[in-house]
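Q: Listed after this line are the structures, all set down as structure tokens.
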Structure P
Amino acid sequence: MGYLDAKLLYGEETVDLRVPRSATLLEMKPLRGLDNAEEAVYAALANPIESPPLSELAMGRKNACVVISDFTRPVPNKVILPPLLKILEQSGLKRENITILIATGMHRPNLGEELEYLVGREIMDNYHIVNHYCRKPEEYRKIDEIEGAPIEINNYYLDADLKILTGLIEPHFYAGYSGGRKAILPGISSFETMKFMHSYKMIDHPMVTNFALKGNPFHEYGIRVTELAGADFILNVVITKERDIAGVFAGHYDHAHLAGCAMVYEHSAVKLDQRFDMVVTSGGGYPLDATFYQISKALICSMDIMKKGAPIIVACECREGIGNPEFSEIIRSGCNYQEFTERYSDPKDFVIDQWCAQNIYQAADHAGPIYVYSSGLSDDDVKSMGMIKIDDVQETVNDLIKTYPNTIVVPEGPYVVGMVE
């Protein structure tokens, strides 16, 4: 009969799995890392898409704000930031007038060892780095209003003479693709703005999904706000499953981003001709699977390629547990999707991180049993979510695949997206 071998991303390691050849393996199309990533970054900064070179843009500017993603995204900052910062300084910007702003969204600030992991010791010790705090009104101001909701953006960014966005382009189950405008909205937006952008109604919109841009309100509002707030330049990358840089996209905030999106779609979107009886997936490895909060992405991707009632097996380390207190409280409440909807669909009852809980309840409502392999979650935590904790992925697959031979295995979790035609 023969077998297929897969390595499920799990923390900083992998979980080995062997399945019969009758199963389907859903993997990212081969994506090769660049031979010299640093050289490619310099080349992209010098020859950007629909934009003057960064060196030209930086001439005569009084100060600059460089927005970077937070700790939850595997952006290769230690490779992309040094060339960018060097060019800014060579163009006349003094180091003390360059601010690196961490787009935390509603996540916690990145400090100490996390900050060093994020940017490296050299940058950490020599540059002004600040975290965005979405609940500190003194840190942001209103620039727009959408459907009655205030759009409030970080002051460091708004007050900068040169505004630069960096980030990673990958499939995103709300924005279509990450990167580009997402560094501003929601990256450096206020809690009140996030309440609108992550409302029950927004997340429930049918076009708020992977790879959708046209007609996707999450993306279209992001572009609108980016145009208002201003973005002089972006530096985005696409990475391989080994986290090597495969493509560098610099220049105009929309055109350069779209070029990167095209590369991601080519390698991360896989067309399927059927739905499956069982899905075996991963949370995407560290740092994405640091908490169960982000596992919503893998579950939603699974929901899109499986038959109703199909079981899901997900491997996710969750070294930091379920997530922040508000999210944990929702998840531990033991409610079902209908009860969640009745409680949280009203904007007046909005709770931070309810959107990922919404996706988890959606997936759980559609799926059959969900089996969770995780060293970071307790039996009680998994049970409170209505899921089943397992100690061995291979053993569980061996047992279930007899009943569900039409199984699909997704080693990279949400980094590859199956699309049923």
Structure Q
Amino acid sequence: MSAKNRLPSFCGRRSTAVAAFVAGLTGAVPAAHAQRLLDQYITNDIPGIGVEPGVTVASRQRPEYDSLGIRVGEVTIRPELRETLGYEDNVLGGSKAKGSVLVGTNARVRADYDHSDTTGYAQLTGDDNRYPQQDGQSYTNWTAGIGATHQFGRDTGLVAYEHLSLNQTLRDLDVPNLDRALPYRVDTVRLGYRAMFSRVFIQPTLGVSNYEFDNGTVNGKQYLQTYRNRITVDPAVTLGYELAPQRNLVVVVRDTVASYRNQVLGSPKRDFNDVTVLAGLDFVEGSLWRYRLLAGYESRTFTDRRIKSIQSPVVEAQVIWNPTGLTTVTASATRHIQDSADETTVGFTETAVGLRVDHELLRNVILQANGAYLIDDYNKGQGHQELFTLGTGATWLMNRNMRLVGTYDFTQRTSSGTGNLGVITNQVFGSGYTDNRFLVQLRLAL
């Protein structure tokens, strides 16, 4: 595997880590992106057209059904449009379900440049979700990104920028019973350089992100959250050793410094320093097994000593099993510290496990099933939330340019404890709910 292929992907974030974990299991491509640590520091999908080591049902290339894009010199442009129609029976995420037809439009255009030692990309996405039977619940996400890599002999440098314009929805974790979706924005710049020394590589990276949150209403009363606006600086160093092709050891030391711009009167300052040390491996064993693991310890301390520090073992693990060339089973687990919407609890520890099965029924018919269970424990014992999801779907690859996808997803959220998401606004996080969603999607690509 080349150094270029081993570089981390800087695609961005989803609106919540919950969405990241669930989408990682479902293979969905929502407009609001997220990136797990595994995908930053260990190669994600390994492409191939057959049953080569590391290739899964999801990553397998199908030349007779994959879109070719539009070639313009050394640039390949890949436009894509997805139209979705379905029904969701609990749009408001409340104990009394209120449903609506869902009409979705997702558009993406990506341009890839490849010349000699330089590669680059530019991408723009839009994701519009309409609920015609529930006034005020429709929302639109969009993202834009650009990045480039350059080979300096055996070394590789990377620079990337991304803007995300996203929404918190009523069905997320760590939100109160919002009257409607609340927009927020993230801008991120990332720099990286990978220096190769025979089987060893050293990769320093630096990320700078700016977060901005809009205020909203809960039951007609004002809900303030601009106090969450912040800038984070994330320097990290990754050290890797290649035992053999597709068998690598990795050590990561990462620091995150957060500076909040809006101080809440009467509340402690939220600025923090978060240090994470991880060790892991990426190990492919023939065509049957692949192990991706990062495990270590995370410690978050706050500028204001009135806020108790948070420490926790952290892990991101994935085991991929290919019992046959037509079936892939993926088990995942994560545990890490998250920022909270609560200016009094400041953070929580999230633990998540999941399972996904992909099966190639025919060369052009892919079946999929998934499940996930997430637990959020708030600092200072001020709350506890759980999210359980189940889903199934089928994809029909009609030709290079058209795919038809049908999915069903079940979600259940439970909440307990005080769940205080703002002593200033006197709001608590959303109550428990169940939700069923049925979707049919037509994907068009050139």
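Q: Identify which of structures P, Q gives the largest calculated value of relative contact order in percent (Cα under 8 Å, 6 or more apart).
A: P
Q: Say we calculate FRET efficiency 1/(1 + (r/R0)^6) of positions 54 and 318 (r between Cβ atoms, R0 = 35 Å, to 0.05) for every structure; which of P, Q gives the highest result?
A: The structure with the largest value is Q.
Q: Continuing with this model, one more query. Using the calculated result 119 for volume of the Cα convex hull per residue in Å³, for residues 38-229 alone, pick out the matching structure from P, Q.
A: Answer for the origin of the read-out: P.
Q: While we're looking at this one, here's another question. Which one of P, Q has FRET efficiency 1/(1 + (r/R0)^6) of positions 254 and 294 (r between Cβ atoms, R0 = 25 Å, to 0.05), as calculated from the coordinates, equal to 1.00?
A: Corresponding structure: Q.
Q: While we're here: Kindly point out which one of P, Q the value -9000 was derived from, the read-out being helix-only ellipticity at 222 nm (-39500 (n - 2.57) for each DSSP H run of 4 or more, over all residues; to 500).
A: Answer by label: P.
Q: I would also like to ask the following. Could you figure out which one of P, Q the value 2.4 for distance in nm of label points 7 Å out along Cα→Cβ at positions 102 and 350 was computed from?
A: Label of the originating structure: P.
Q: Quick check on the output: 138 is volume of the Cα convex hull per residue in Å³, for residues 134-261 alone, derived from one of P, Q. Which one produced it?
A: Label of the originating structure: Q.
Each value in this text was obtained by applying a stated rule to the coordinates, not by laboratory testing. Note that the coordinates shown come from a computational prediction; the quantities given were computed from them, not determined experimentally. Cβ atoms are built from the backbone, for glycine too; each structure is taken alone.
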